[in-house]
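K.L.:
Structures follow.
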Structure 1
Amino acid sequence: MKIESLQNATVKALVRLKNKKDRDQSGEFLVEGLHMLQEAAQAGCLKQVYMLDTLPEFTQAPVTFCSQAVLNKLSSQKSDAKYIGLCTKPELHPDLKPVEGKPFHILLLDRIQDPGNMGTLIRSACAFGFDGVFCSGDCADLYNPKTIQSTQGALFQIPVMTDDLETVISRLQAQQVTVYGAALHQDSTALRNLSIASSSAVVIGNEGQGIRPEILNCCDRLVHIEMETFESLNAAIAGSIFMYELMCAGLH
């Protein structure tokens with residue numbers, strides 16, 4: 001069967017997944033591109049593939065052929081879509097605890113609003129071997145198409161959870177995890193002068209306002225990246241630098 005009509009019931013149901021409310025209710029979301037479909041399939045999250053009437057390039061999920069108009073209707077990109085995947089949200093919610101003798105790192109995101117920053121931070125956390133990501137409830141939606149695309153598949157590989165950050169920080173500190181807050185603050189320490197604990201977490205705050213004061217007060221240390229000219233960096237870039245430094249400290 002090939003779906004050619006934009007009025008098809010399946011197409012209409014899939015288009016609704018562009019809305020956060022419908023994603024939350026169904027537990028499903030869409031991904032685009034062969035790489036993202038492969039990542040979703042490897043994680044066991046890929047339910048269905050929608051593609052043009054050509055020989056399928058992979059067989060990890062049932063395939064439905066569609067017209068280009070239908071694929072473009074489902075897509076969030078500007079160019080012609082080739083692959084759309086229907087996915088279930090990954091069940092990555094382990095009880096994260098440090099293990100003696102092994103590095104342990106957590107990323108905490110406080111009110112990150114830009115989906116591109118959100119996705120890039122998750123991608124960096126995965127790339128630098130972090131054990132998990134905790135987001136405040138008012139962060140950008142993990143399953144926003146821009147967030148998904150910016151993760152480049154990392155959302156299928158690293159646990160990303162929404163929780164109250166004060167509670168998470170308290171729990172981490174009880175497990176002897178040192179929590180660093182990234183902040184331009186009079187009491188902050190330059191990153192190059194910091195002695196980083198092997199079990200550690202870093203908080204990255206809102207793009208314009210930084211970390212909320214109540215979260216800052218929970219942190220063990222405040223840290224800033226020393227710079228030559230600008231006072232601050234993009235949240236995703238700053239967070240990635242911090243995570244790289246935490247990873248390197250854990251390797252020594």
Structure 2
Amino acid sequence: MDLLSIVGILVAFGAIIGGNALEGGHVSTLLNGPALVIVVGGTLGAVMLQSPLTVFLHALRLAGGVFRPPAQQVESAIKKLVNWSNVARKEGLLGLETIAENEPDLFIRKGMQLLVDGSEPEVIRSIMEVEVDNREQHDLLAAKVFEAMGGYAPTIGIIGAVMGLIHVMQNLADPGRLGSGIATAFVATIYGVGIANLCLLPFGSKMKTLALRKSQYQEMIIEGIVAIAEGENPRNIESKLQGYLN
């Protein structure tokens with residue numbers, strides 16, 4: 001669980017609601033159903049039009065990682081790679097076959113299988129880097145879905161504000177209906193700007209960070225497996241991989 005993300009979103013919304021209360025406002029003044037429908041529905045519709053289905057669904061799946069990022073045990077992975085290099089030096093690459101078959105991480109298993117099959121180091125690197133690059137691009141496209149929503153939401157909020165003002169202008173003769181129209185106008189703008197800057201844009205940025213962090217982790221795995229394939233000394237492999245801890 002990423003406590004910083006949870007605390008961040010609580011602080012952000014708490015500051016808005018708390019500031020409103022300090023000015024003498026009430027939470028109820030910020031609640032407006034029509035404004036919410038306009039902003040949320042319009043933003044979702046726009047980004048659905050922009051995004052391919054696979055990218056949109058992938059973005060929804062990755063969104064949960066903002067609060068529960070996938071665990072990447074870098075130190076544990078380094079220890080495993082060093083141990084595997086020791087096994088390879090003592091028993092040969094075929095000694096890693098059983099280890100490769102029992103490895104739960106599919107990416108590592110693929111690299112280990114290439115290693116056991118006797119593939120050349122550069123062949124291993126090129127095959128695995130293709131997977132890393134493609135996965136990273138797919139994840140970055142998913143992050144851009146939230147960034148796009150962050151761009152659309154304020155504009156949709158302005159549309160909601162204009163619609164509210166049109167409603168007000170049409171009912172100038174009926175003072176009882178003026179309040180709801182004005183509320184929709186201003187609250188729609190708050191929803192658009194607030195959702196974009198407190199949720200959508202930070203989500204997109206955090207997803208980019210997680211995607212790059214995962215790529216860095218997988219690059220470390222590639223370096224370790226290639227080093228084993230090249231027959232490097234386990235101590236040298238450990239020293240090289242230690243650089244990824246920072």
Structure 3
Amino acid sequence: MKNFKLTIEYDGGSFHGWQAQPGLPTIQTEIQKVLTLMTRENIVIHGSGRTDAGVHALAQVAHFRSETRISPEQFQVALNQLLPKGIVITECRYVEDWFHARFSAIRKTYRYRILNRSLPMAVGRQYLWHVRHDLDLSAMQDAANQLLGEHDFKAFEGSGSPRVTTVRRIDRAEFSREGDLIAFEISANGFLKFMVRNIVGTLVDVGKGKHTTEGLKAILQSKDRQKGGATAPPQGLFLMHVEYPEH
């Protein structure tokens with residue numbers, strides 16, 4: 001029994017998220033169908049985490065086990081020929097038996113993209129959130145700094161989140177701007193359901209002047225989702241990187 005690691009890039013716009021759902025196209029379902037066809041085994045792949053419907057990934061990670069004689073290189077070529085065009089396997093390789101895409105992960109990084117101008121974008125609009133209101137990036141960064149460290153993020157959790165605890169540790173939360181495009185990158189040891197999108201929605205409210213830095217801190221401490229901003233739309237969110245220990 002061999003353990004295979006996949007690194008996957010996908011455009012989430014055509015799929016109902018990562019997780020397999022009966023009768024719906026998902027990333028997990030599409031990859032499992034091809035692997036099962038190739039190996040003639042009932043293959044189940046395990047991802048580093050679930051991405052929501054419409055969310056994209058540049059480096060999602062998954063693993064699966066198989067008794068096949070097919071090599072990682074052969075898997076990569078065949079998968080990229082047979083999968084829908086919105087999914088690309090950027091790497092396939094053997095990994096040690098202990099490796100688990102979800103439980104071995106120690107840090108994940110997401111990026112959220114915002115177009116901040118009055119006019120919408122014709123080309124690329126499916127990969128960002130268009131916010132017409134002028135945003136105070138300095139205030140947004142000050143507020144984001146309040147999220148650093150270990151906290152209970154229940155105030156930024158979506159309903160129906162499968163978790164044991166809502167405590168997470170955020171190591172990085174940084175805004176950058178290039179012209180009209182704003183990028184927000186956040187790294188943590190784990191994320192709750194809708195957590196990044198709920199944080200972004202609340203930080204945009206800070207940028208609009210609806211909340212202050214101290215107001216965001218109070219929302220965090222309240223553990224009340226109703227006090228935060230609206231959930232940012234999914235199309236601006238990208239899973240950028242999943243980090244694992246070397247051993």
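K.L.:
A value of 24 was computed for relative contact order in percent (Cα under 8 Å, 6 or more apart); which of 1, 2, 3 is the source structure?
P.N.:
The structure behind it is 3.
K.L.:
Out of 1, 2, 3, which one gives -9000 for helix-only ellipticity at 222 nm (-39500 (n - 2.57) for each DSSP H run of 4 or more, over all residues; to 500) as computed from the coordinates?
P.N.:
1
K.L.:
4.4 is what came out when distance in nm of label points 7 Å out along Cα→Cβ at positions 8 and 120 was calculated for one structure; which of 1, 2, 3 is it?
P.N.:
2
Rule-based calculations on the coordinates, nothing more; no lab input. What you are looking at is a predicted structure, and each value in this text was computed from that prediction instead of being measured. Cβ atoms are built from the backbone, for glycine too; each structure is taken alone.
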